[in-house]
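What follows draws every value from the coordinates through simple rules; no lab data is involved. Just so it is clear, the structure is predicted and the values come from calculations on it, not from any experiment. Cβ atoms are built from the backbone, for glycine too; each structure is taken alone.
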Structure P
Amino acid sequence: MTKNKNYKPSAMERLNSLSPNVELWWDSNPLIYEKWCNDFLNSIEDKDLKDLISFQLKKLWDQESDPKDWVFKGVTTNPPLTKAVFDNLKEEWTNIIQEIIKDNPRMDYTQVTWEAYKEACKRGASLYMPLFEKSGYKYGYVSAQVDPRISVDTKEIVKQALELKALQPNIMVKIPTTRAGVLAIYILTALGVPTNATLCYTLPQIMAVAEAVKQGKALGEKYGTDYSKWRSVITIMIGRFEDAKIFEEQAKERGIELTEEMKRWAGIAITKKACKILAKRDYPSKMLVASSRVSPKVNGTQYIWHIEKLAGCNLVYTMNPELIKAFMMLYMDRPIEDKCEESVPDEIMEKLLRVPYFAEGYGETTIPLEDFEKLEPTITTYTQFSKAVIDLENYVRSLF
């Protein structure tokens, strides 16, 4: 794509250019990207601004350009985001699902839902195969998630993961960071399956996954597993950790006002610590930041600290359509600087460490493996994602 001389790089492009270690991923199925772009542009009335945003959006992922020039280097999806595909491209996917029903008369609606989900993942991943191949398999991974309702069953997690991986060479399987999930990640890593650890909020979970991946890869290498098309990322669902009710309740019990700024510093502190540990100890996994919030508002100005304060760090940002829109508009004229070495203010950290919820999340071994599925944000997210799968099933059922 040719730049015009008056082109102003978007906030996304400037963030991406801070360090070769930074990666930006699209947090939704690629199938809806074009429709989202059109909706975004239709929301802008000023013609000059609309023209600029149009050009900026095309720079993020232009399938007609060389894949190495794409700003988006990968994709994450989950059940709620797959439901968005069915909703946004309703006519097309109604036909696809009805064809699956017709071709598989013995399948019930839950089985058809799984097949439709896999088809959405397969088609989305195919759009990133050019980047996957041209980058030498470093970029272009598309995450597909196992059914959240099997998060405590290692055998079922591995079974579904292998089904998903078989869809496309660039599929990376999202596995919950439960006790069963950590074991599944170890097994899948030994088999050479790329994984994305999700439902992860704390440093003990991050370290458990990092160790499982390291040991699984060592086992796989011992027996000749091919790791040329493999990666491992560990997702911290940063906003979900910070927004847990127990965090605010425990702070209040100790006479601490948990401000919006303090909550954001909490997740940022854990993420920065994790990035440093993974690098220092040479773990093969990379941190991925998800569930970022458009927050805080300071003295009347809206910020996105989850992006701004982690800018330049060795990590992946996965950004949903709403977050991207907010980031591009809010930071259109604001500088974006490398903040990787910026520390949490001492007075903030002192208060945070007095709250057990944060202190346990910030320590390396402060939460036992068997308690991972008992964490409040795990339960909350599990419930939400499980409901999304049920909604998918009910939608498919209505087409029978």
Structure Q
Amino acid sequence: MILRLAIASLVARALTVTMTVLAIALSVALFLGVEKVRTGAKASFADTISGTDLIVGARSGSVQLLLYSVFRIGNATNNITWESYQDIAARPEVDWIVPISLGDSHRQFRVMGTTAAFFERYKYRQGRALAVADGVVISDLFDAVIGSDVAATLGYSVDDRIVVAHGLASFTEHKDQPFRVSGILEKTGTPVDRTVIVSLEAIEAIHVDWQSGAQIPGQSTPVDVIRQMDLQPEAVTAALVGMQSPLQTFALQRAINEYPEEPLLAVLPGVALQELWAIVGVAETALLGVSAMVVVTALIGMMATIFSSLNERRREMAIFRAMGARPMTILGLLVLEAMLTAAVGAALGLGLLYLALVIVQPFIDSAFGLWLPIEAPSLREAWVLLGVVAAGAIVSLLPALRAYRLSLADGMMVRT
């Protein structure tokens, strides 16, 4: 009976109720949208590198090693000698190993030297492999594969010529050995998008006439001669390691951290990513706080709407009382109306969120590399929806208690 009364009362005030429902729906959609973006960003961050068991570099800190080897931020404290790299690669526990050489740049983008195995072994977003959107991977000494952001920002296409600068903030360029863009990678949403990838041998080739960080005056070795040289590197910056068995990971990590020939550090990418997220993930709390305040504002607006409608409904409440309705029935009616309004608003907000996801998901994935999965509401999101309904009941208590205290005579009295 009271449910029918509540529904009829809401229908009778359709315009006001509709505006309140829309306010709650938009706030719920915003809150859940921020939650989707937050969890999607965290998942994308954690999936920046997957399928790699260890990252090896010079001894420093785990976050620092992760920053320069994966995110191309900062510099290594030292390099790994080629002999140590080969020693690690020869261990029976190692299934594969990919070297990384950093240090040069091209117009604010980092240049990374590696091997062809990088394109096969580097995985992101739970095992997705790198794919070439245009062109091919490295096939010549002076070929370069560029990330999607590099191509978009600098307007490069396949077969364009690029010149690598020495160091990160240097005006000295390796003009004698220009590179050809052989391929452009698809968008990944990882630091690969902002990287110029060349071969390890190419890194050595452009530094043939360099010594102690500077070019030897008057020396310029012809490219044809360089191609005939032994371009094996003396050192690399870091290495990505895949294990024969995950059970052997900790044993190899300990062996590398205790390596007697030089101070090295091996870190688990997942652990290091969690440490880094603990530092940079403060913004997610701020986002949640802002969106929660939007929901609270909508609920306060609903309470104000109920309050403002009480004066108009005084006679209605008095008629209910005259027909035998108890004060608790009046209180329950107003609380139930608020809960129904909040429930419809929450459900509509959820529907708006999924409609928006269907529309913008492909664009966000291609433009930002951020994957927002369309899946059933999580337990956390279900609790949020229930919380909105419960909060609707709570904020309605104050105006409901006021209606509870109104006397029958007060409702029947005509005020002029």
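For distance in nm of label points 7 Å out along Cα→Cβ at positions 34 and 154, find whichever of P, Q sits highest and give me its label.
Between P, Q, the highest calculated value is found for P.
For structures P, Q, which has the highest computed value of percent of Cα pairs over 15 Å apart, for residues 330-377 alone?
Looking at the calculated values, the largest one is P.
With relative contact order in percent (Cα under 8 Å, 6 or more apart) computed per structure, which member of P, Q shows the largest figure?
Top value of relative contact order in percent (Cα under 8 Å, 6 or more apart) goes to structure Q.
If we compute Rg/Rh (Cα atoms, Kirkwood Rh) for structures P, Q, which one ends up with the highest value?
Max of Rg/Rh (Cα atoms, Kirkwood Rh): Q.
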